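Listed after this line are the structures, all set down as structure tokens.
Values quoted throughout were computed directly from the atomic coordinates according to the rules given, and no laboratory measurement underlies them. Quantities reported herein were computed from a predicted structural model and do not represent experimental measurements. Cβ atoms are built from the backbone, for glycine too; each structure is taken alone.
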Structure I
Amino acid sequence: MKTLTVGDHIPSINLLDQDGKPFNLKEQLGNTKMVVYFYPKDESAVCTKEACAFRDSFTEFTDAGATVVGINSGTVASHAAFAKSNRLPFKLLSDPGNKVLKQFGIKPWLFLTGRETFLVDNKGKIVYTYRAFLNGDKHSEKVLDFLKSK
């Protein structure tokens with residue numbers, strides 16, 4: 001499958017969040033933009049830097065009218081522990097078998113799942129993407145720069 005890019009609409013996403021509650025991405029859009037970031041593993045060094053960068057700029061995202069959601073194949077329990085230990089104020093969604101990751105067409109990096117961030121408008125259309133596997137902490141910065149330029 002091709003990687004989704006600017007202009008594409010996101011697929012339907014129904015996953016469980018770190019609290020075990022169902023989360024439907026399209027139902028959440030409405031009046032907000034959404035930052036959807038895919039990351040390989042809870043508690044790994046680069047992924048923790050990435051999550052904490054989103055945490056540290058969370059107010060800027062909400063001020064810009066955007067919600068942040070992180071996704072990987074980790075379990076609900078793993079996400080709950082990761083969110084708690086790093087005081088993450090946003091949803092982490094469990095994607096068993098990487099089904100949603102595959103729907104987005106995210107390419108692996110060596111033997112790990114890919115790292116990519118999408119900014120989605122309130123209609124479900126992708127308006128910006130950023131991919132940088134080893135620079136997880138740059139994802140929030142790049143998306144914020146784009147949001148502020150609009």
Structure II
Amino acid sequence: MMYRCGWGTKPGQEAVLAVEITREGFEWALRNASLSSYVRGLHPDRSTWQRQLKRAPARVQWDPERDLRLQPLSYRSLQLGLSGEAVRRYADEWTVSISGVTPLTHEIHALVSSGDLDSATQLLPQEREYPVADELTAHLRS
């Protein structure tokens with residue numbers, strides 16, 4: 001995700017934060033989310049999807065994951081956007097910790113830029129698949 005903010009160099013995105021939230025909060029967001037785009041066969045029709053999207057306090061899109069060279073990987077990751085009630089819950093109830101990772105982001109970017117991908121990879125936060133019950137995401141899969 002660090003590359004999406006230009007490694008902490010895009011205007012208005014110079015501070016990079018790692019935010020930890022509760023599992024309960026994340027699952028609430030999934031249960032109450034709508035896909036950010038219409039999917040034929042998943043949604044009854046486009047107008048129903050538009051009404052769901054307008055009311056949903058969370059939006060989901062599935063983005064292709066990328067390696068350090070920004071080449072697409074074989075899987076997608078969930079991108080979750082919050083609004084309304086979800087923002088309030090996120091700020092007041094779900095947030096467990098917030099850590100500044102801007103220096104780490106800059107260090108990783110410098111290593112990537114110099115071609116030292118092995119060292120950059122060692123500094124990346126560990127990512128692992130997040131297990132979630134199918135009923136929480138069935139309405140979010142095409």
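The table below lists the values:
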read-out: Origin of the derived value 1.9 (distance in nm of label points 7 Å out along Cα→Cβ at positions 38 and 110; candidates I, II); value: I
read-out: At a computed 17.1, 50 (Rg and Dmax of the Cα atoms in Å), which of I, II; value: II
read-out: Structures I, II, by mean count of other Cβ atoms within 10 Å over residues 118-125: label with the highest value; value: I
read-out: Which of I, II yields 14.9 [mean count of other Cβ atoms within 10 Å over residues 6-13, calculated]; value: I
read-out: Winner on distance in nm of label points 7 Å out along Cα→Cβ at positions 30 and 46 once structures I, II are ranked, highest first; value: I
